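Structures are listed in the sections that come next.
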Structure P
Amino acid sequence: MKVAIVHEWFVDYSGSEKVVEQLLQIFPEAELYAVIDFMPDHLRKHIHHKPVTATFIQQLPFAKKHYRNYLFLMPLAVEQLDVSGYDLVISSSHAVAKGVLTHAHQLHICYCHSPARYAWDLYHQNLHENGLTKGIIGVFAKLTLHNFRKWDFATAQRIDFFISNSRNISRRIKKNYNRESTVIYPPVDLESFSIANTLREDFYLTVSRLVPYKRIDLLVEAFNEMPEKILIVIGEGPELKHLKAIANSNITLMGYQPFEVLKDYLQRAKAFVFAAKEDFGISPVEAQACGTPVIAFGKGGVLETVTPSSGLFFYKQQKEAIIQAVHQFESISENYDPHVIRASVERFNQKRFQEEVRQFVLEKYEELKHHF
């Protein structure tokens, strides 16, 4: 069985790339395709140092830093990837990867991280945050996203089978594409995390890419009003400069940190705070793998990963709700058992992901062979 894996873009190593890494564990001979490939050399071990066939967008001006500005060309670009010689095509998609063209004798399975947020669920929010509600540029952006939605829906009808990364995404696939999907939770490297034999320290932690929808600004605003409580923020992104400008002295923005530093903070934190509406949310699972309780916005994927024994929710994306949740947590914090918290996320391990995907793919491939 010749296998192609089509990914959106290789630029860093985060949640969707971790899925590709595990897909390569299942199908080590698979060949890789993507819209662009600018993954740094030190991260290429995660994709087995395989070559990646990229599209013409790779050669366009400023594509390395501003590839998202070429969204209007990406449907055309991904359709130029020739995967016609493979028996199985797996697209790892949160935007355009699933639009790769396949023929009737190929099996195309899409592992959907999310329907493109900026074109569907976060369409209006995206336009406001980027100043695209008015003017010629605004008209161009709206027209681009309108056409993208039509193309996106059409490509979803060509997929043989969808796998969704959570029940949350399964509902969105049904809503946006009118397609059913099978839920297979993404792999989390639980073995790299553990409970430390040290006492919890008096600080709260969040780990995130610093982009608007992650709502780190809300966490900063909330802890600005709780000067006696310490918040540590690990992660980098375009919001870093703004967040540093508004953060009070009880808040530390550490930027990017190597894994061992990240793990150390996860093990020592009083609790992990999370204000985003995420599709799945790997960071809260990693925190729980360290026995750390989670205080999270009660929407999206965290509803499937955080249990009453491992954390609590707030239900409005407002600083007042976060403040109230932190005070509520402190009144019951001694009730949380790190070993119970760790046990609650064992179901998200990498071996389980590999077994479920392998079984799903082989069943569907056998069905296709019998059909023809």
Structure Q
Amino acid sequence: MTAASAIPERSTPQGDGVAEFKASGEIATCKGKTADLASYLQRQGLGLTGRNSDGALAAVWLVELQNNPDAHIAFAGFDGDARQVARARSIGSTRKEGLNVFDTGGAWTVTWFDAEGLAYARPRWETSPPGIQHLANVGKEAGENVALAPTPKGALVAAAPFGSERTQLGVFLFAPTDPAEPNVRAIGVTHHTKQPRRPAIAADASGYFVAWHEEDGSIQVSRFDASGKEGEAHEIAPEGPRRERVALVATPTGALALWAEGETLMSRALDASAKPTATTWVVGKGKWGTAASAEPGALVAWVGNDGKADGRLLLTRLGQDGAPSAQGVRVSDGINPVKDPPAIAVAGARVGLAWTEIMGPSVSTKRALLRLLDAACIP
């Protein structure tokens, strides 16, 4: 069955999005804590992940090397009060975008692209350098057309271009935490794609959701079970102009999809088979939407206008049906605008957000900050 024949009834966006934002510093129950990650940054590239077992977080960012096209990949660890528990250090280098960090079964896994393709390492709090491994079947040219996500069993799952014409997406597991597992294991390939670009992937105990942008501008999605069998494809959003990359978050009943239509952030829930529910919701105005699982729905961060100024880091909660809360939280202090896509992570009862902003009106370089809040304070 093709994607076109599986299209459900199209959905008219509902609502006006989050109506009101309150500064996190004005909400006592947020118990906000802030740390400076780094200063004098020039490159774009920032990642954050959290661990529920002990509330720890790991952050990665890029540090410019003088007279060198490569940048250092910096890695550091923090506790739930933004205290540094692992000092910042270099674990590799890259000149590409696509830096990520994941909690994989209690181990930190950092991924990036270098001259050999998709690279990954497992740094520890100790300062000994981690070993770097590569996936030969995902080259450096794949770039933004690769999606990665952690799985419940600890490995990472990837969706990457597949086939001589790159008209399919291959789904495979790699970087397992269990030494008895193979380093790379193929799961399956998509059968409903035409010219897939900028995919997203999310995993749960039963399988994988894979979404992608098609050549006509539509956003499509399908579901793979744990054995690699793909179900029908469904349309999340119809054909149209180029959109920001779609994001996926698994939920107890399926998944949530998040994307931007111009300056409007949208969300839509998917059931367990990846079929979209009837309603597409307006989340708010802005760009660079990113999401983290927070049962029964998700927490969403983006950069937009809080009713007073542009360029502020905003945060809200999505229900299991994709509907946003009426109120949200302004995370950044608003003095300087956010410069790059932010990062969000849940670590136990706390939620961490990382972002960059200019260091001052006469300084061209950026600083990166980390702020931690109690998740329960987010409406």
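Given a value of -11000 for helix-only ellipticity at 222 nm (-39500 (n - 2.57) for each DSSP H run of 4 or more, over all residues; to 500), point me to the structure among P, Q it was derived from. The read-out comes from structure P.
When FRET efficiency 1/(1 + (r/R0)^6) of positions 185 and 281 (r between Cβ atoms, R0 = 41 Å, to 0.05) is computed for each of P, Q, which one produces 0.70? Derived from the structure labelled Q.
Here the criterion is mean count of other Cβ atoms within 10 Å over residues 177-184, and among P, Q the highest value is seen for P. With respect to relative contact order in percent (Cα under 8 Å, 6 or more apart), the largest value across structures P, Q is given by Q.
Laboratory data are not the source of any read-out in this text; all were calculated from the coordinates shown. Since we're looking at a predicted model, the values are computed, not measured. Cβ atoms are built from the backbone, for glycine too; each structure is taken alone.
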